[in-house]
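Computed from the coordinates by the stated procedures, all read-outs in this text should not be read as laboratory data. In this text, all values refer to a predicted model and were calculated from it rather than measured experimentally. Cβ atoms are built from the backbone, for glycine too; each structure is taken alone.
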Structure 1
Amino acid sequence: MAVRIRLSRGGSKKRPYYHIVAADQRAPRDGRYIEKLGAYNPLLPQDNEKRIVVDQEKVAAWLAKGAQPTERLQKIFANLGLCAAPKAVERPKKSAPKAKAVERMKAKEAKAAEAAAENTEASAE
């Protein structure tokens, strides 16, 4: 059984409130969970101490047992010092520049390098 530490949504429409729970990965988002570990209220300001309420001992115990936090919770736990921060993804391949754009950028850089070389030669004379 793979255990995830994830957010379970509560609150009314347009007023989210989340419980931080340890649950089987196959269980529904707001369904059955193993243990409640804390709460997260995104509507409160970031400096408010009640925005994130976490039982750090329980979270550390679940992480030691091999539970995997979601990416959002991994960021939150990293700020609390419970685990390492997730790797930042540079950019997807889909948004990378295409071949012609890369050629144009290289030509522009070469032209700028030539202009800089001419400027240095002119200033040396």
Structure 2
Amino acid sequence: MNGRETTIAHIKKEYDVLPEYLWEGDFDTAVFRHNDTKKWFGIFMKVKCSTLGIEGEGTADVLNVKCDPLLVDLLVQKQGFLRAYHMNKRLWISIIPDRVEDIREVYGLIEQSFKLTDKKSANKPKG
């Protein structure tokens, strides 16, 4: 399995969430939402490598997840991580799972995104 397939299988297993294909005829863009609130915690897209500014011909599978803004600047220094494509670049990060050394790091960021977008944690007082 490639990074996209492995990641989708992980999301199904850990969060009981199936990918949703919201745009007719587009089976490359898969949205992952909380089952109760329908709030997005991730989206897979196929994006041209040239659009992302990375080496390679063709496209790359990109997973966008919500991220702690303090981590974004650190993560983008590592292979496989970019400032969010097509999302808020301060609050979201783009991950190319096939280019990340340790897939467990991707899973940790999915967990963080799931928690950051969860209504229960969003309503907790800060501090």
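Could you tell me which structure in 1, 2 was used to calculate log10 I(q)/I(0) by the Debye sum over Cα atoms at q = 0.11 Å⁻¹ as -0.36?
Corresponding structure: 2.
Upon calculation of distance in nm of label points 7 Å out along Cα→Cβ at positions 43 and 115 from the atomic coordinates, which of the structures 1, 2 produces 5.5?
1
Work out which structure the value 1.2 belongs to, where distance in nm of label points 7 Å out along Cα→Cβ at positions 3 and 83 was derived from one of 1, 2.
Clearly, the read-out refers to 1.
For distance in nm of label points 7 Å out along Cα→Cβ at positions 59 and 107, which structure out of 1, 2 has the highest calculated value?
1
Tell me which of 1, 2 gives -12000 when you compute helix-only ellipticity at 222 nm (-39500 (n - 2.57) for each DSSP H run of 4 or more, over all residues; to 500).
Going label by label, the one that fits is 1.
For mean count of other Cβ atoms within 10 Å over residues 11-18, which structure out of 1, 2 has the highest calculated value?
2
Where does the value 5.2 come from, among 1, 2, when distance in nm of label points 7 Å out along Cα→Cβ at positions 27 and 99 is the thing being computed?
Only one of 1, 2 returns 5.2 for distance in nm of label points 7 Å out along Cα→Cβ at positions 27 and 99, namely 1.
For mean count of other Cβ atoms within 10 Å over residues 19-26, the calculated result is 17.5, so let me know which of 1, 2 that is.
That value comes from structure 1.
Quick check for you: by relative contact order in percent (Cα under 8 Å, 6 or more apart), which of 1, 2 is greatest?
By relative contact order in percent (Cα under 8 Å, 6 or more apart), the leading structure of 1, 2 is 2.
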